[in-house]
Structure formats: structure tokens, C-alpha cells
Structure 1
């Protein structure tokens, strides 16, 4: 008897990914597409987003994920493009502004909180009418290892936003279960444009690195964790904050 064709781990799933134009979001989109998911991709940066969407044959919308009206419209358009179906969310959009606390402008603080925390709330809230109709629906957010153990850098707004995202995800898991599972991944240093060079060098220095694995992660390694939490393989996992950080925090 001939072998049956391999069915992807996300076959039949319809997943919306934010921050999909680069870094972790782009790697996640590629990994999910390879596993059979139908995709809707959101990002602020139109040109690189369009390139990723063309590569994967996915719906895309250039949108500021901190804009309530724009998110509401984009999520509705995404669901419609995928046959009025949406059963997975990955919030990978993020940003950082480095400044000591005393030099942090309120406008910068507010923007970091808006993109890293409020945007995930907006996307999830907009998606709930579709998620509630789909068996095995999932929400997977991307926080940071610094939310579990802050690094000694001037990024308090970033750390606060990512710690808030961990708490928000746990609250979602409690409120939305058992119908919807919600989990959060907390990466360490990842080879993306967002990683400061000083952290890149420190992570790779055998003498001073706080990472047990003595290196930075590839975006694809974080995407693998997001794939697990979005697939049925993690069917009994919700409310988890998964540290994918090369052993920096040892949670």
C-alpha cells in the first residue's frame, strides 16, 4: 500500500500573524505555511509584507496594529479572505525604544506599550467572534525573556510591555478556556533587527554570556515554539509562558 500524502500539522487551520514582514513573524509565517495553514499577515511595513505574502500566497494588510479601527477592519477582511474562518492568532509585532527611565519620553512609553501590549489585546478582541466558532482555537503571543528576568539595559518600557503581555495572556487563558487556548512565548536574544548589537555580542561571548547555550537564536527556532503552541500537539497547554531563551532565565 502506497504511503498516504503527509498532512501538515496546521492543515485546515486559518491563522492571522502580526509583525509578519520580518524577524520572528516572517519566520513563523513561513513555518506555518509549510505545515498547511491558510494565512493572513499584518504588518506596518507594506513593501516587505507584500513580498512575504506573495511568497506564501497569503492575504495581507499593511496596518498599525495599535490603531483600533484599522485592526478591527483588517481582522474582518482577513477572516473574509479565508472563507469567514479564523482559528489561530499569533501576535508577533513588537518594538523597543532604549532610554534610561529619567530620559524616557511619555510619548515613547505610550507607543511601546501600544505596540507590544495593547495591540495584542486589540487583535484578539477583534478576532473573538471567529475564534469562538472554531474548535481548538488558539492565541499565541510573543513576549520576551526580559519579561521573566529583566536585562540590565535602559529598556524599561519594553520590559513593562512584555511583562504585561505575559499577564494578559494568562488572563485570556483563564477567561476564554476551555474553548480557546492562550499561551505566550518568551524568547531570549534572537537574530533580528530588533536585537541590540551589545546584546548580540554578550550572548555569544563564552566568558560573559548569561545564556547556557552561548549564542543567539535563529527566528526559526522561535517559530518552532509558536508552531507547537498553535498546533494540536499542545492541546493540553494553556496559560503557559514558554521561555525559549537558550537557558538565560531557567524558568
Structure 2
């Protein structure tokens, strides 16, 4: 049987196809003008890679923004549950998932079956999100895709005392006026964003092992800063960590089919 997961975030759409308990195709796109078009485009691309079509899908689960309106899905599950299950399915030693997306960041605790037992979310403040990194990258004339790489060249981060995205930008501008090196400002930005994310851990107890998911998990500079600030070592997943939510959605589709036939 063939199962599909579709995760539509605010910036990226992700799709995963699982066949015989193995991932056979994945795809990631920049989101389109609406969630339905995003879902159709990313799932069609994943199916094309796998040599399958929609009729071959036994069950599909949607997650993310607009998940209730995806026309080809049979079910939908929250992104918190899907990121937890996806990370667990890829590595069943995982007990904590740090998911950093464009609009929010989440600390998710899961049990020995991948079920969410607790979580904390930052969705009220831009600091600690991918959107904040994007804005601060612009301030130092870097693409967000490059700021992590640039920051890794620094061993002397500037000190940034604010954890509000607006005041962070003011600090960045001040450092530019003071002719601080771009690489040192980039490192300081990562440390400041990491400190804001680490604040989430005050409301939950992090369990080992821990991994990162979401688009920001591809930023090696952010991983360095988070490991330093949080005093952890992230486990690397076997697939692109941005796909974890879509993987979890496909796994939930697989479990639902098993329950229906069991």
C-alpha cells in the first residue's frame, strides 16, 4: 500500500510518499498563492518522481496551514503531532523535537511511541522564527540561505542584548555603523535568536534525544548557536529535516489505514 503526507507551511510546501514502509519520493516547493494550489503542485511533483499517480495512493494525510481544505487528502492532523511522529519514525530514540518554521517555533516532547505528551510554542513574537532570521539577514545584506554559512566563519560574535525582533534590527544597524565584521554580526544574530528559542524550554522539560525540524534546521549557524545556548547535541535525521511534518502525516495515514483494517 502507498501512503502520502502533505505539509503546507507559510513559506514551503512539502510532500512525502511512503511505500512498503519506505520513503520512495519527496518534494519541497515555495508555497503558491493559496494552500490548495500549493498542495496540488507539491504532491503532483512527488508522485511524478515516484512514477505513481493520485489513484495509487491508499490514504493521504494533510497538515499545516489550510490542512482541512486539501481536496485529495483523507484526513488531517496538527503539525505538532506530525513533526513529533515524523521525527520519531525516522529515529525512534528521539524524545524532543525543536521545530522552527517561518512563523513560529515549537518544543515538542514525545513518548516511546511518538505521541505528543507536551509542547510549548512561540507564536506571539517574531523573534525566534525563520521570519526574524530573514529580516535580520536583509539588514546585513545577506540572503537568509547564506547567513548561517557566513556566521560559521566567525569566532567572535557581537553581543546582542535584545530578544525582540524590532530591537534586534536596531542593534544590528548599530553594529554596522560601528564597522563590526559581517560574519561576527551574523554569529551574534544567531546567538540572539537562539536565546529567544531557548526561552521556550523554561515551560517544558527537554528529554534526550533531541532533534531539529523545519526550514531553519538547515541553517548550520543556528544549530551551532542553539547547541551552545541550550547545551544539547541535536541528532541528525536521515532525510531533509524540513520534511519531518510531511513524513509524520504519511505515517499517520498509514496508522489510520491499519486501524480501519484491524
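Every read-out reported here was derived from the displayed coordinates using simple, explicitly stated rules and does not represent laboratory data. Just so it is clear, the structure is predicted and the values come from calculations on it, not from any experiment. Cβ atoms are built from the backbone, for glycine too; each structure is taken alone.
Observations on the model:
- Across the set 1, 2, mean count of other Cβ atoms within 10 Å over residues 24-31 reaches its highest value in structure 1.
- Looking at distance in nm of label points 7 Å out along Cα→Cβ at positions 120 and 136 over structures 1, 2, structure 1 comes out largest.
- Read-out FRET efficiency 1/(1 + (r/R0)^6) of positions 32 and 232 (r between Cβ atoms, R0 = 30 Å, to 0.05), computed value 1.00, structure in 1, 2: 1
- Comparison of 1, 2 - label where mean count of other Cβ atoms within 10 Å over residues 176-183 is highest: 1
- Origin of the value 27.9, where mean count of other Cβ atoms within 10 Å over residues 80-87 was derived from one of 1, 2: 2
- Structures 1, 2, by relative contact order in percent (Cα under 8 Å, 6 or more apart): label with the highest value: 2
- Given 2.2 for distance in nm of label points 7 Å out along Cα→Cβ at positions 64 and 168, calculated: source structure among 1, 2: 2
- Source structure (of 1, 2) for P(r) over Cα pairs in 10 Å bins from 0, in percent, computed value 8, 32, 37, 18, 4, 1, 0: 1
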